[in-house]
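Each structure below is given as structure tokens.
Where a number appears in this text, it was derived from the coordinates with a stated rule and is not lab data. Quick caveat: nothing in here was measured; it's all calculated off a predicted structure. Cβ atoms are built from the backbone, for glycine too; each structure is taken alone.
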Structure 1
Amino acid sequence: MTNKILSREEFYSQDSLVIYKEFPEEIRRNYDYKVSVTQGDQTCPIPVYNHTMEYNLLGRMVGGDLYRRFAAFAFSGAQVRVDIKVGFDFDTYSVFPSAKKFKSSYKDGVISVYLDKPDYFGIILDDCTNTILSVIADLPEYPADVPAKDGDGVIYVDGWKDTEKGVLEITEPNTTLYIAPGAVLNARVMIEASATGTKVIGRGAILDPFEDIYHYDINFGGSEGRGYKMCIIRANDCLYDGPVCMDARCFNIATSGNNITVRNYKVFCSMMTSDGFTTGGKNSHFEHCWIYNGDNGIVMSGGDNHVYRDITIGTTCKALFPQIHTTNMFLEDIYVFRVGEPAITNVYNNTEPRNVSITINNFDLIDCTNLPAFFQGQNMGTLPKEITFNNVSLPTMSGKSDPHREKPNGTINNLIIMKNPEKLFTENYTLNFNNLYIAGKAIESFDDVVVNREYNNTYNISNDGTYTPCKRDLHTANYRSNGRVYVGAMRVGFGGEVVIENGEFYLPAKEITKYVRTTSQPTTTEINGALYVRSSDLALLDTVEKAEIISGDLHITLKQKKGNLLTPDEGKISRISENACFLVDLVVEHEGDDTIYACYAHRDECRGGISIMVTPEVKMYGAGKYTFSFDARCDDETESVIKYGWNYDNIDNSYGLDLEAIFGGKWTHHSITLNVTEEMVACEQFLVKINGTTMKKYSLKNLEITKN
């Protein structure tokens, strides 16, 4: 008797629900949502991950750089229902991309989304990007596509894999890099030109090791566009299918080879200079991808005859960034749910004129809760540049890049902006629009929108009546939760279930001990084989002042702590990051027992520095005077100046800069105090920052936050 080998069609016609093996514990979880998936009579929980730097560059939008939550599974055959239980209050929810018309329902704090076939979607609550959850539903892996562990030319990643210096170099042709479900390749990938026909496949993850500043040297890996990327594909005829890219502090996928195929690619990161695609070469195909990053979505950095189809983009910068020589590009079914700059920006910062020819069909930005402008051209010269848009749905454009909660509050339609040239003329554009809708209204004439007509450019608009504009998916919930747990003003979540019985909260012991920052052993109760701490016993801990139930929620007040409130860095994701990574490289060095944070300038002057997100400390310990202090040293021979201060919610002038001199080879002590009011505690984020000015390198140590 032999087992029948199912064809691909037969295999995918079966009902199948695949719950991936969980990522190792080094990958951070998020407990704002509890997610499960049901197919037939089978229901399974799915972990939610949020493994990315909580990063914010001054001047960028508030509320979108803290979270990149996602949950992933696979299925085929019968419909599935994804249930998302929300752990906090919300009034409205949307399922996006709206253009895909996902069916959903809502009851008692649970959003249910129904999928007839595998696809990717997100939810957003109350139009606040800090609430976004991405859900990834792939097709199961076809067994014949999974290589043997010991197969010729196979690099099989199962579990956690580190590499020397944080880079995996592939040089042999027809190599298969397989990253199994739940596996993590803690390395950037370099596919050299000699490795023709290489495949990068699987349902695991590629993690940027250079976020671990204590073990990996960014001078070797390189940030921004320099050095290695998360996956560089220089060879021809390569395939990238499936793996998630997490927490990049560099570009994600960069292609320069020809005939590349990238599909089912997912990106979750927040740092600047983490472009989703950077594409060159010729005749490549990019399809069915989900990009939620911290820089440009698709960068067309040269290249010809590429096709981009069914790609969803959320970014703090530009969704599409054609630059350099970019011709015969075809994009179709492009969905954008977040931008912080004009959605399409055609800019090249050099002195050689460039050609551009692009066609975009079915371009949906209706889910953008903030859209400063649609198109910007600048500094591309006088060569012909033609972009054709067919079937475009836009929301009302805000004209602003940083409203506090990203809700459109303007009425100006900034459709086209042609800026004054810096080096080259901004001329010889032809922009064609067929079926353009803004907020559901057909635009029949450019008189209805703001268009900069100062240069020698041509604008055409038409409406052939064949397109129905996208309507935003928006639902009312008016949900009010209870049973929440707060440490100070910070709402906390748990991997284990919170049990409420007889007027008591029972909290998972290991997790609550970490939240209240105690090393003492609490009194525990066993429930279903797990250890719990009763809320009435929390005040017995050395760090807890009181724990009281108010309106159905548990509020824990911590005792005033003496000394440094900052906890030791976890390592895999440092809480200390560059400000900003395109200005400075942050490298950890050691002098005796001291840990030194060394800032190396990218350019002639070190205008960048570091930032530390200190929201937990402020929210946990409440109103009062907080002092940020540190020691600094200029590693150049001459005297220089640093500036430093606090920032909360990117509010104007909240960055109370202090400027002081530092001297070559000498450590000097610095501090600055912020009086945090009760109203300020409600802010979404607090940061401290240090920036340099004129030196090539400077060093920091003894970073502390204390409360007076």
Structure 2
Amino acid sequence: MKFLLTILFFLLLLNTVSAQEIPVTEQQVENITEINETETEDDSYVQELQHYLKHRLNLNEATEADLNGFSFLTALQVANFLQYRKLFGRLVHLYELQAVPSWDIETIQKILPYVFVGPSLTIKQEFSKRFNLGEHSLLSRVVYVPEKSEGFIRKNNPSATNFYPGGRERLLLRYKYVYSNLLQYGITAENDPGEQLFKGAQRYGFDFYSAHLFVRNVGVIKNLAIGDFTVNMGQGLVQWQSLAFKKSADVLNIKRQAAILRPYNSTGEYFFNRGAGITLEKGKLHFTTYASFRKVSGNMLADTLQSEDYFSSLQTSGLHRTASELADRNKVQMNSFGGNVSYNTTNLHLGLNAVHFSFNHPFNRDDQPYNYFAFSGKQLTNFSFDWGYTYKNLHWFGEAASHNQKYYGLISGLLLSADPKIDLSLLYRNIQAGYQTIFGNAFTEGNYPVNEKGLFAGISVKPSSKWEINGYADVYSFPFLKYRVDAPSNGKDFLLQLSYRSNKQIEIYSRFRTEKKALNYTADGRLQTASVNPVQRTNWRTQIQYKINAAVTLRQRTEIMWYDEKSLGQSRGFLAYFDVFYKPPFKPFAANIRLQYFETDDYDSRIYAYESDVLYSYSIPAFYEKGTRYYLNLNYDVSKKLTVWVRWAQSVFANRRSVGSGLDEIEGNKRSEVKCQILISF
């Protein structure tokens, strides 16, 4: 470890390597992946930003829901902008944004590529253009792993019963038509490696299809969704299906913000609705209702005593390759309906939310102590009341919810701009162990809003235009048992990040985070179910970026992880990478490359790192053990209507004879991936 610390110290002294700052969303997506231990497939946020790059949002027509789509805007900034526009009328120039309270130069720089100021069009003018002046796009992506895994090797063995019958490619096709943010429709088709295509279990082609039609702003109809869509209510205690961030260095991003209904055309096969929904607006009142009827995959089991099959879990991976996975495919009919009634002014929001789920089979989880309060049965109903109120430089928001009118959950937060250089955030949550939801996704420590009490406090200080300090403290407890925690427990999480931007060329940040929470452990570090001890994870990351000229940008990151240092189960990890980005101005091509080294004692000290990828695709691997990784991304604009991306990535592990496990095990110490994507716009 002394050798690794020496390397780190040397890298920190380098003053010739730096570059542009990673967008906040990259750090947030890294955190989501670390919490869920799986990469998100929800690329809707990236799609929306990419759309606004080509078709900018008119700030004179932008609604609260439109502005909430930009994750880098806080609830207080959105409220202040709407209040400014109400008081002073339509904006004449983008320069006016400097006069909006709490809108600093950094915020304005982030939003400028996506907005403009112009005259408003009448509904008749807009409607006549919706079906004629929009943009059609067709996206095609192929992902292939050259090394053959065990599941595909067994495919050629006549006596094998557990194997992958399909091809080794991951395929995606997506057609979409968009006019401004007013009309959108399209269809998505996706097939995972190992899933058959146009034969066997997938004789109708791809394993997953999704289609949607979404209309905005037609008279009293604010939103109309037909097909696949997401529903987002309150602060996520009842339901939140779109991408939502949790704790990060962006300490002011603690409030859930999105339109209740949103179109869905991502490749995830679980977190969406299929049916129809509508939002009506009359003055200050909004009314939303929706109904969804869809089949989902569940782990089906036979109940010989009750003579009725039941499912013990819902499958969210979307994988349907092996016989067991196919046996669970679409076996659960999940119907849901719900709605929202809200009262909205510039400064005040009050809303009532309700959602009801019904299943064709009972939901009975495994008979484990931590599942004592888990939802069971065929019916589940959630109600909630949510609010938001802005007074000068203070924004108060929250949601209070109930499950079957028996168990309750509460989230309440504050955003305060105490000074032009100081912003504060505070969030309290208290959610009973018996409170249950299907699609809940609130600002909590756990994956789901259940069995948790906590208080989060964040601060952002900008002493000058060059320096920024962000930090938070989160203290929480779990009143009942959890998975791998066989007793009530508590934890605490602290983060401090220091950022420096000397000019448009150099940007540096250093982040220190430490978290302590309980886990089942024995004295020798082996997991078991007798004692519960606190386990501490600490990591220190430093990233330096330097823009050499208009075409070349360099980036370098180092990170150290310490896991449970005071026990026999302690482990440590180290990761360092170097990026080069090449994008000459006014040229149709771009490229970037990464060289990376990682070394950890085991999986507990793993480190996640966001990777540049083809457009609309995420890559956030977990790195553990010892090895190197590199990747190369190339993209070329063949014309204004045709763009091509190619990506090659490879991980090489030291002292390993195989990579992966089970049917995904690859013989040898390498795992590679090639990815090709074509986007046609017309």
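For which of the structures 1, 2 does the calculation of helix-only ellipticity at 222 nm (-39500 (n - 2.57) for each DSSP H run of 4 or more, over all residues; to 500) return -1000?
Values: 1: -1000; 2: -3500.
Only one of 1, 2 returns -1000 for helix-only ellipticity at 222 nm (-39500 (n - 2.57) for each DSSP H run of 4 or more, over all residues; to 500), namely 1.
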For mean count of other Cβ atoms within 10 Å over residues 310-317, structure among 1, 2 ranking highest is 1
With Rg/Rh (Cα atoms, Kirkwood Rh) computed for every candidate in 1, 2, 0.96 is reproduced by structure 1
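Rank structures 1, 2 by mean projected area of the Cα convex hull in nm², for residues 302-389 alone and report only the one at the top, that is, the highest. Before the final figure, lay out the partial values.
On the way: 1: 5.3; 2: 8.7.
Comparing 1, 2 by mean projected area of the Cα convex hull in nm², for residues 302-389 alone, the maximum is at 2.
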When 1, 2 are compared on relative contact order in percent (Cα under 8 Å, 6 or more apart), the highest value belongs to 2
